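Coordinate-derived values only; no laboratory data. Bear in mind that the values here come from a model prediction, so they are computed numbers and not experimental data. Cβ atoms are built from the backbone, for glycine too; each structure is taken alone.
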Structure 1
């Protein structure tokens, strides 16, 4: 949930990877309940068309003209469920909207809402009938977050909450809602969090180190440098600090970089985990 808040404040988008039943959908629904704005869920399937995402022009007999019918991407918060189930042209329609903050339909280009967050999910278990996101499109996501099974104590708490919900003991309405202006104010405040030149150099050196490793075919782009900077500042701001530390950088490094690095064939054959490679990077680059 914290990563969703970081993405919201940053103005970026989130890719969440995990098995079914781990509350990925619920997380963004809960965020939509406490933030002013509308929410829409898109279930990606092989027969989905780009127009089902962006909208399309519909001919109206009564006016003898075409009228644009906005698609679900025009909502403030969008859940792209199982994004790897739809063909590349459908994925591209969503990712263009994410990158450009606008949609082009025919000869018209329409701006998306100022507050716009996409949380896409994918199931790493099932590969049959899936269309993996290309590396260039993965790079559009601010972070790739992996959701694992909860420990027994947490699962016991989930069980208790589920019983209370089923019995109607949990309030459906949040105690208060954040306005969109609150979110934009948070963005401004987080961008003003101080980052020492030494921490800036640490980020640059960390990303640059990904481009010279023998076990990586391709390292991270400058987009990763910008993303780590933004996420580290927001992490510090959420903790009530007006400065960033190397620990803030390290806390977001895995989620920001794991989908931007391409391991060599040899590294894949050895079964090297991407998070282990990032751990090695964090160990190799001197901490200021």
Structure 2
């Protein structure tokens, strides 16, 4: 008798579960989910309560206060744009629709060696503006070098190098993502590899990233890739080789070698990644 009572209870619980219905704030239904894991997309529904994704799967028996039919569309985490020059634009247009409508929800600034400084004051300005996207900033090597050395084409003295390292330290303590360089531009072009290694060591101590517009992206591309890898290897910092490209028709095909070098560096344990333009032209602008 006890067995039948237990069986009846289990059946009742199963029926109750089968017909249970959850209500969510938002359900995005029938989408092709790309979850960032590297796996292929899959069809699923996504449930949201407040600002949190709370469930992914078959939610056909559930309800939502708002239901968005994403049939045939991609549902993905917001994209991170690792290289922007959006500072002036974001202060004028803080809702950043041009980014958000392309699925970009995180922007980074301070690229190519140029950044606001001090970093904490910049972040306060961003907070006061109440911008829509997430925001992070790299501290620019060129900005730091200019404040200590100016535009002189020379190595820093030991005292000046320590001052530059102190500025990187301060920026990292105030929330900088890492160190950026524009070794193609003045004054970054005046810096030795050794100088960049020393500053990168400071950023690495705080878990920072080294993001670089390399010294050359045309005939001397491969030398620049070697230098970028060396900086990561000798300083221990994670490296982002930004807007990787090959300039000049006569140099097309060099990316075969540059990508091979990066793959080999990764096999040696160097944390190095690449970002690239999502279009087929470079060194262009929009009028």
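Laid out as a table, the results:
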item: Parent structure of the calculated result 42, given that percent of Cα pairs over 32 Å apart is the read-out and 1, 2 the choices; result: 2
item: When relative contact order in percent (Cα under 8 Å, 6 or more apart) is computed for each of 1, 2, the largest belongs to; result: 1
item: Comparison of 1, 2 - label where distance in nm of label points 7 Å out along Cα→Cβ at positions 29 and 69 is highest; result: 1
item: Structure (1, 2) behind the derived value 2.5 of distance in nm of label points 7 Å out along Cα→Cβ at positions 53 and 101; result: 2
